[in-house]
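For reference, the structures are reproduced in the following blocks.
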Structure P
Amino acid sequence: METTQNQRYTDQVRLENYTLPSNVPLDDIFRDERGEIQNLILNPITSVARISSKRGSIRANHYHKTDWHYAFIESGSILYFERKVGEQSIPKPVLFSKGQMFFTGPNVEHAMLFTEDTVFYTFARNVRSHLSHESDLVRVNMITAEIATHFLHEE
């Protein structure tokens, strides 16, 4: 059986290699007369969440002590910011759009700014009940409303 780019990436995450680029390679879509199938993650995960966000909203602005997550964009687009814990500079964002997936490892400060109404899914290592999720994260103030306005006007 051929190992795909996605399988190699998710294998590295399973082995706790978090030095990977955030952009997750996706395998080709299988299509036939019935429709399409696209594998997103080929290793175990613990929880899945569907999140909708309105244009201009900010999510995350935190880091996880032990958790990690993939984010797959069903519709819309996200300006994704990440930096090492404790850094103070505003990182250059990466734009992720419909059909793309990115990864955030533990101990990576990250924020998401939505450039349009967006629906995305997160696939996480840890159980994501509200209490367990909150106990694993540390809030930061990376992207403020003022900074978000600047980036939204650049679009």
Structure Q
Amino acid sequence: MSGKRDFDGLQKRRMRAANMLRRGFTQAQVAAKLDVSRQSVSRWAQTIARTGETGLRKAGRAGRLPRLDAHQRAKLMSSLKAGALAAGYGTDLWTLKRVGQLIKEQTGLKYSQSGVWHVLANLGFSCQRPVGRALERDEAQIEHWKRRRWPALKKTPPLEDKR
């Protein structure tokens, strides 16, 4: 399951149920035909009786509204892409704590680290671990050591005497 609901599809199913109920189908028949629970059809029938079919229309998005508006998200994205060095940090590594501080400086909103994680995920970022290699690393010298020096140094098992 992707985590995202098809609100249009759900609304179409409720409207189809309303149409079937209006045409005289029983709640059990509607539930069987649409492959939904009888409790859902009963709830939809009650809603229709109370508010009409308009009560079955989709409610819009689910969940809490985002605290950052589109302009704030765009500004945050721009700052993140510019890098942590540009934001005044000693290294170019973004951490949740640093991003949280950046959000607070730019918007005045304070987020927990898990909240910062969700903001970053919604912006399309994912966890990236630094490679952790020395800048002075000499790849040619390392390759030479692996091919020539290491085999000469490592112990080899003694040859068995075959008699």
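Overview of results
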read-out: Computed 0.00 for FRET efficiency 1/(1 + (r/R0)^6) of positions 19 and 147 (r between Cβ atoms, R0 = 30 Å, to 0.05) - originating structure among P, Q; value: Q
read-out: Given 2.9 for distance in nm of label points 7 Å out along Cα→Cβ at positions 35 and 67, calculated: source structure among P, Q; value: P
read-out: At a computed 120 (volume of the Cα convex hull per residue in Å³, for residues 43-122 alone), which of P, Q; value: Q
read-out: Source structure (of P, Q) for semi-axes √(5λ) of the Cα gyration tensor in Å, computed value 60, 32, 11; value: Q
read-out: Which of P, Q yields 12 [relative contact order in percent (Cα under 8 Å, 6 or more apart), calculated]; value: Q
read-out: Top of P, Q by distance in nm of label points 7 Å out along Cα→Cβ at positions 11 and 131, largest first; value: Q
read-out: Label whose coordinates, when helix-only ellipticity at 222 nm (-39500 (n - 2.57) for each DSSP H run of 4 or more, over all residues; to 500) is calculated, return -5000 (choices P, Q); value: P
read-out: Distance in nm of label points 7 Å out along Cα→Cβ at positions 59 and 99 - highest-scoring structure of P, Q; value: Q
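Throughout, read-outs are computed from the coordinates displayed, never taken from laboratory work. Keep in mind that this is a model prediction, so the values were computed, not measured. Cβ atoms are built from the backbone, for glycine too; each structure is taken alone.
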